[in-house]
1. Given that relative contact order in percent (Cα under 8 Å, 6 or more apart), derived from a single structure, equals 8, which label among P, Q identifies that structure?
2. Taking -14000 as the value of helix-only ellipticity at 222 nm (-39500 (n - 2.57) for each DSSP H run of 4 or more, over all residues; to 500) derived from one of the structures shown (P, Q), identify that structure.
3. Comparing FRET efficiency 1/(1 + (r/R0)^6) of positions 174 and 438 (r between Cβ atoms, R0 = 35 Å, to 0.05) across structures P, Q, which is largest?
4. Among the shown structures P, Q, from which was the value 155 of volume of the Cα convex hull per residue in Å³ calculated?
Structure P
Amino acid sequence: MQTIRIALLASAALSLGACATTVPEAGSTGAATAAATQSERDRLFALFADADERDLRLNPIGALFRGDMRYADRLGDFLTDEYNDASRADAQTNLARLRAIDRAALDDTDRLAYDVFEYNQRQALKGLTDEVLAVTEVRPVNHFSGFHTFYPSFASGQSAAPFKTVEDYENNLKRHEDYIAITDRAIGLFREGLDSGVLETKLTIGNVIEQLDTQIEMPIEEAPFWMPVTNFPDSFSAAEKARLTGQYRAGTRDIYAVHTRLRDFLRDEYLPRARTSVGLAQMEGGEALYRQLIESTTTLPLEPDYLHNLGLSEVARIKTGLEEIKAEVGFEGTLNEFFDYVRTDPQFKPESREALTQTYYDIGEQVDARIDELFSLKPAAPLEIRPYEAFREQFSAGGSYQSGAPDGSRPGIFYFNAYDLPSRLTTGNMTLYLHEGAPGHHFQISLAQENEALPAFMRFGGTTAFVEGWALYAETLGEEMGFFEDPWNRYGTLQDEQLRAMRLVVDTGLHSKGWTREQAIGFMLENSGMTRTEVVAEVERYIAIPSQALAYKVGALKIQELRQRAEQRLGDRFDIKAFHEQVLNTGGLPLPVLEAKIDRWIAAGGA
């Protein structure tokens, strides 16, 4: 998922902290004196604050998304040895200082923060070893992950970066310089990969070339980088507007030039040598990398074979549910003929972009009317519904979520995909909204960042397994809210659940078992009602970002397991609103930490 959000950034916000306290440097006389008079909790949160400040300097984009403008003229020194060295040193410092704190002297809530912080630092170090960097850094861009897909929206004035003052506009021009440097560094790293033999796939690089072609071919005045010029605040003088217009024209041309350099290099030098295989197991160092990615994504040390077999069993179970819907609506024929019927019948196609947009507005109102039945803890941030912009819709997922500002000044945004409308099915609209919007990503992400009592690495961080697991679990709540009494909504939600089950099979098939792209596409078409356009986009996503797709089902199954455990042990004392509050009120936890927290809550009687 490109859910998130700064999810496209390599290494953004690994370890953040909440407090605004100024903390002396570790090892100084002042620090030693302060430590002698601090409680263990004070020392813990002082560490969080110091770690946060170091991380914000290293990752200015994370600061900007939080509304912190101190480093707004920078993107960061991504794709450099200096950045990696600083990240590694920070994690090592954080762990050393954490070990000096007596965990036993903390209360349960602070132990939770201790455990999550420790987990984050250890995961950061695992991703920064020389062995991992040797097979990741030299593949800095693919069609699903790279600054070239993130930065156009970020610099357009329609994202987190503000464009209210002359300084805001000038900061954006300075960020252009960082973006150009990062893109040139990506070319250099790709060259290192050519030398070492660690290569991206022809498929992903071909898609990147197409993305860059699309951006390069746009007239400058239609480019997202030009959009701030079309929206100058009325307070700007004529002279300021004229000066900034000239600078933005020059800056946009510079970006076009670096995009052309990257495109030409990839097309003329890299693509002919890129690997024809699509799985990590066929890449040098790829098998070990995939296992590391599985643990990082799921927060559990799971084996590829276990996940593959789990997926196969879930696919079979869900197909039984789809057979029941086929019988309920009176369709005579095989299940695959039923899938073809839904894929092709005009009643399941959006009439227009406008009609599709209105459908999501209507769904939002329906969910709002029932949400209080399951939630007492709800975000203050509003939720906005938008289609993807034209320049990125072709290679984007069916939907995604972009977080709002912690203070509510910028809404959360549910994006839906209106590209190639004949390939879109309306049966999944309700489920997509529940996942990306409310009570899925919007609730989980907003509630975390609005909780100022949490340290910021818990407010603004989160593990993929929790974040995506919660959103998939949120889809199932449509049944309790009455939305799946309609068999076609239920068909849509089972198809979406089937997608997540197939991901376990296909991701491990591609990256551990040597499956081809065509084999993966065939499996998904055979076992679901997805259209070929949807399936191709999904498979190429798994090729581009290995293991990410595993998080959904693993996380959702864990949350469902914990709810069932709580219902059985608490009996009449079980309160679904209280359970949801317990899951959501401490941010996106590693699954073992979440399980320990819910077990403590159950032991306390659900209070």
Structure Q
Amino acid sequence: MTFQPSEHIQHILASLPMKPGCYLMKDKTGRIIYVGKAKRLRNRVRSYFNSSAEGNAKTMRLRENIVDIEVIITETEVQALITEETLIKRHQPFYNINLKDDKHYPYIKINWQDDYPKVETTRRVVKDGSRYFGPYAAMWAVQNTLRTLRRAFPYLSCDRVIDGKDERACLFYDIKLCNGPCIGAVSKDDYRAMISELMDVLNGKSESVIKRMTQAMNDAAEALQFERAAQYRDQLRAIEYITQRHKAVSPTMTDHDVIALARDKNDTAVQILFIRNGKLIGSDVRMLTGAEDEPDEVVLEQFVTQFYSDVAEVPAEIMLPSEVDGARIIEQWLKDKRGGQKVQITVPQRGNKRDLIKMAQENASEGLRMIREQWEADTHKQEEALAALQNELHLTTPPNRIECYDISTTQGTAIVASRVVFVQGAPRKSEYRRFNIKTVSHAGPDDFQSMREALTRRFNRWKGSLEDPTQVAPGATDHDETWRLLPDLLMIDGGKGQLGIAVEVLKEFDLYGKVPVVSLAKQFEEIYFPEQSTPLILNRRSPALFLVQRVRDEAHRFAITSHRKQRTKQGMASKLEQVPGIGPTRRKALLKAFGNSIDAIRSASIEDLMQVRGVTQEIAQSIKELV
């Protein structure tokens, strides 16, 4: 059934203008939960409430929480773009795509407007006549670059008023990290010429600088001024160190940024390669939130508008892996930011530029993997996530031990339940277990009863471990504490129905109220609680959400893997069942003898097959013919 908005929302939708602008969607508390822009406000805003939105889970979640809509009319689409970016940055709406952290890139700042320009680091770009170089991925990269460059270009770093008349210089002059303009050791013109060459190196235009210094070194050596020649040599080594870190891309390329993204479940990472004067001078990977359920084109458009709102330098070309709808509007906006110079957004299809897109995509995937691994290895973040989850779920103690159960089945066959265990926020794979469901009829899938069987077997083993610590349960093969320890949080992958089954099982073992239990619905990632009709939706930026997603995804992965193995075994068995004279006993003996491999049985000789108990020459011959 089509979603029906409230009368208030319907009145707003009916009165929307056919003009460009921004729209602000608000929840029942008056908080702005989404900001968007539109070429025609009437068409765009109404699209959230018609049937075309039914296929987007994020839009469906959003519109259920909208109680009011405010619009801001602008004269042009470019103004709408600028307004949208400003409002997103100011309000950080829940459903918007956002850069995961609010970090500003570090830059090298050269105060070129001063007579004696100083060189410093900054994260704030101000239009005051200074020259900015970057962005750099981290402040340590900036400091390393300056530490090296200062050996070649001994620039000012003090706060003195420079007039060339000071009686003595500071320590930096003595250790040759400043050329002493304060005492008149270098003229203003010579000092500015040195800083100009430093800027050329930072811009990737080091060839002329290297050529001049090389000639000066050779001239000094020929004049037997070996100390001066050694200074030039050290300067050249410093410049060479910096330029070697700049990978040559193409002599025909000038200033380009290459952008690509990688996605893994609910995580999205964007990789940027910075190319200046045909050389790759740096790169960075940024995480986004709120990007789930959004197509790549929307994610890229939102990233570009947010990223370039604060950068000091806009390149001549921005290369993307796919088209974005608002490309022409963004180009106009970036042209204004670049001082009226043209900016192109392109999608390379072949050649060197396409290779750069592929490289950026590979780096994005690798960056996303490394960020996830760093999170998993970061004890502090795991503790933060556990504390956040305890707070969100109103648990009396941190959920240091989490057990999550999932059911995997295809058309009612090979039904498998999986249990994964997370301890202190990290997976403990030695305690993963699977349950081959036996009591549920294969006439059709029944996830509820499959979940009942899995949980019943799990807590039967717990009960058995209490009765006899040396024997977990009759017929059990585990002799560790995996069954004796109760979870601090029991998670069920599913909705209200699966949660109800878990509650019934806990009551049977007198554990209801002692073992906290929740379920996580797959479609909207809603957390359901027993005896509560309204689910909890965790903040998209909460570490608690990332933790429950990891637990759920791991349970799903483990269940699918187990189910695949079970289906494979059944496929082997079905082939053997076609052979006359092969019943359950001989089939099991054959699979055991040949390592559960149908290929090994197929390639075995008649003599090898006859080594299996009960397999005659006639049966072995049939196996060779039919398998």
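Readers should treat all values here as calculations from the given coordinates under stated rules, not as data from a laboratory. Just so you know, these numbers come straight off a predicted model, no measurement behind them. Cβ atoms are built from the backbone, for glycine too; each structure is taken alone.
1. Source structure for this number: Q.
2. Q
3. Numbers: P: 0.45; Q: 0.00.
Ranking P, Q on FRET efficiency 1/(1 + (r/R0)^6) of positions 174 and 438 (r between Cβ atoms, R0 = 35 Å, to 0.05), first place is P.
4. Values: P: 155; Q: 267.
Source structure: P.
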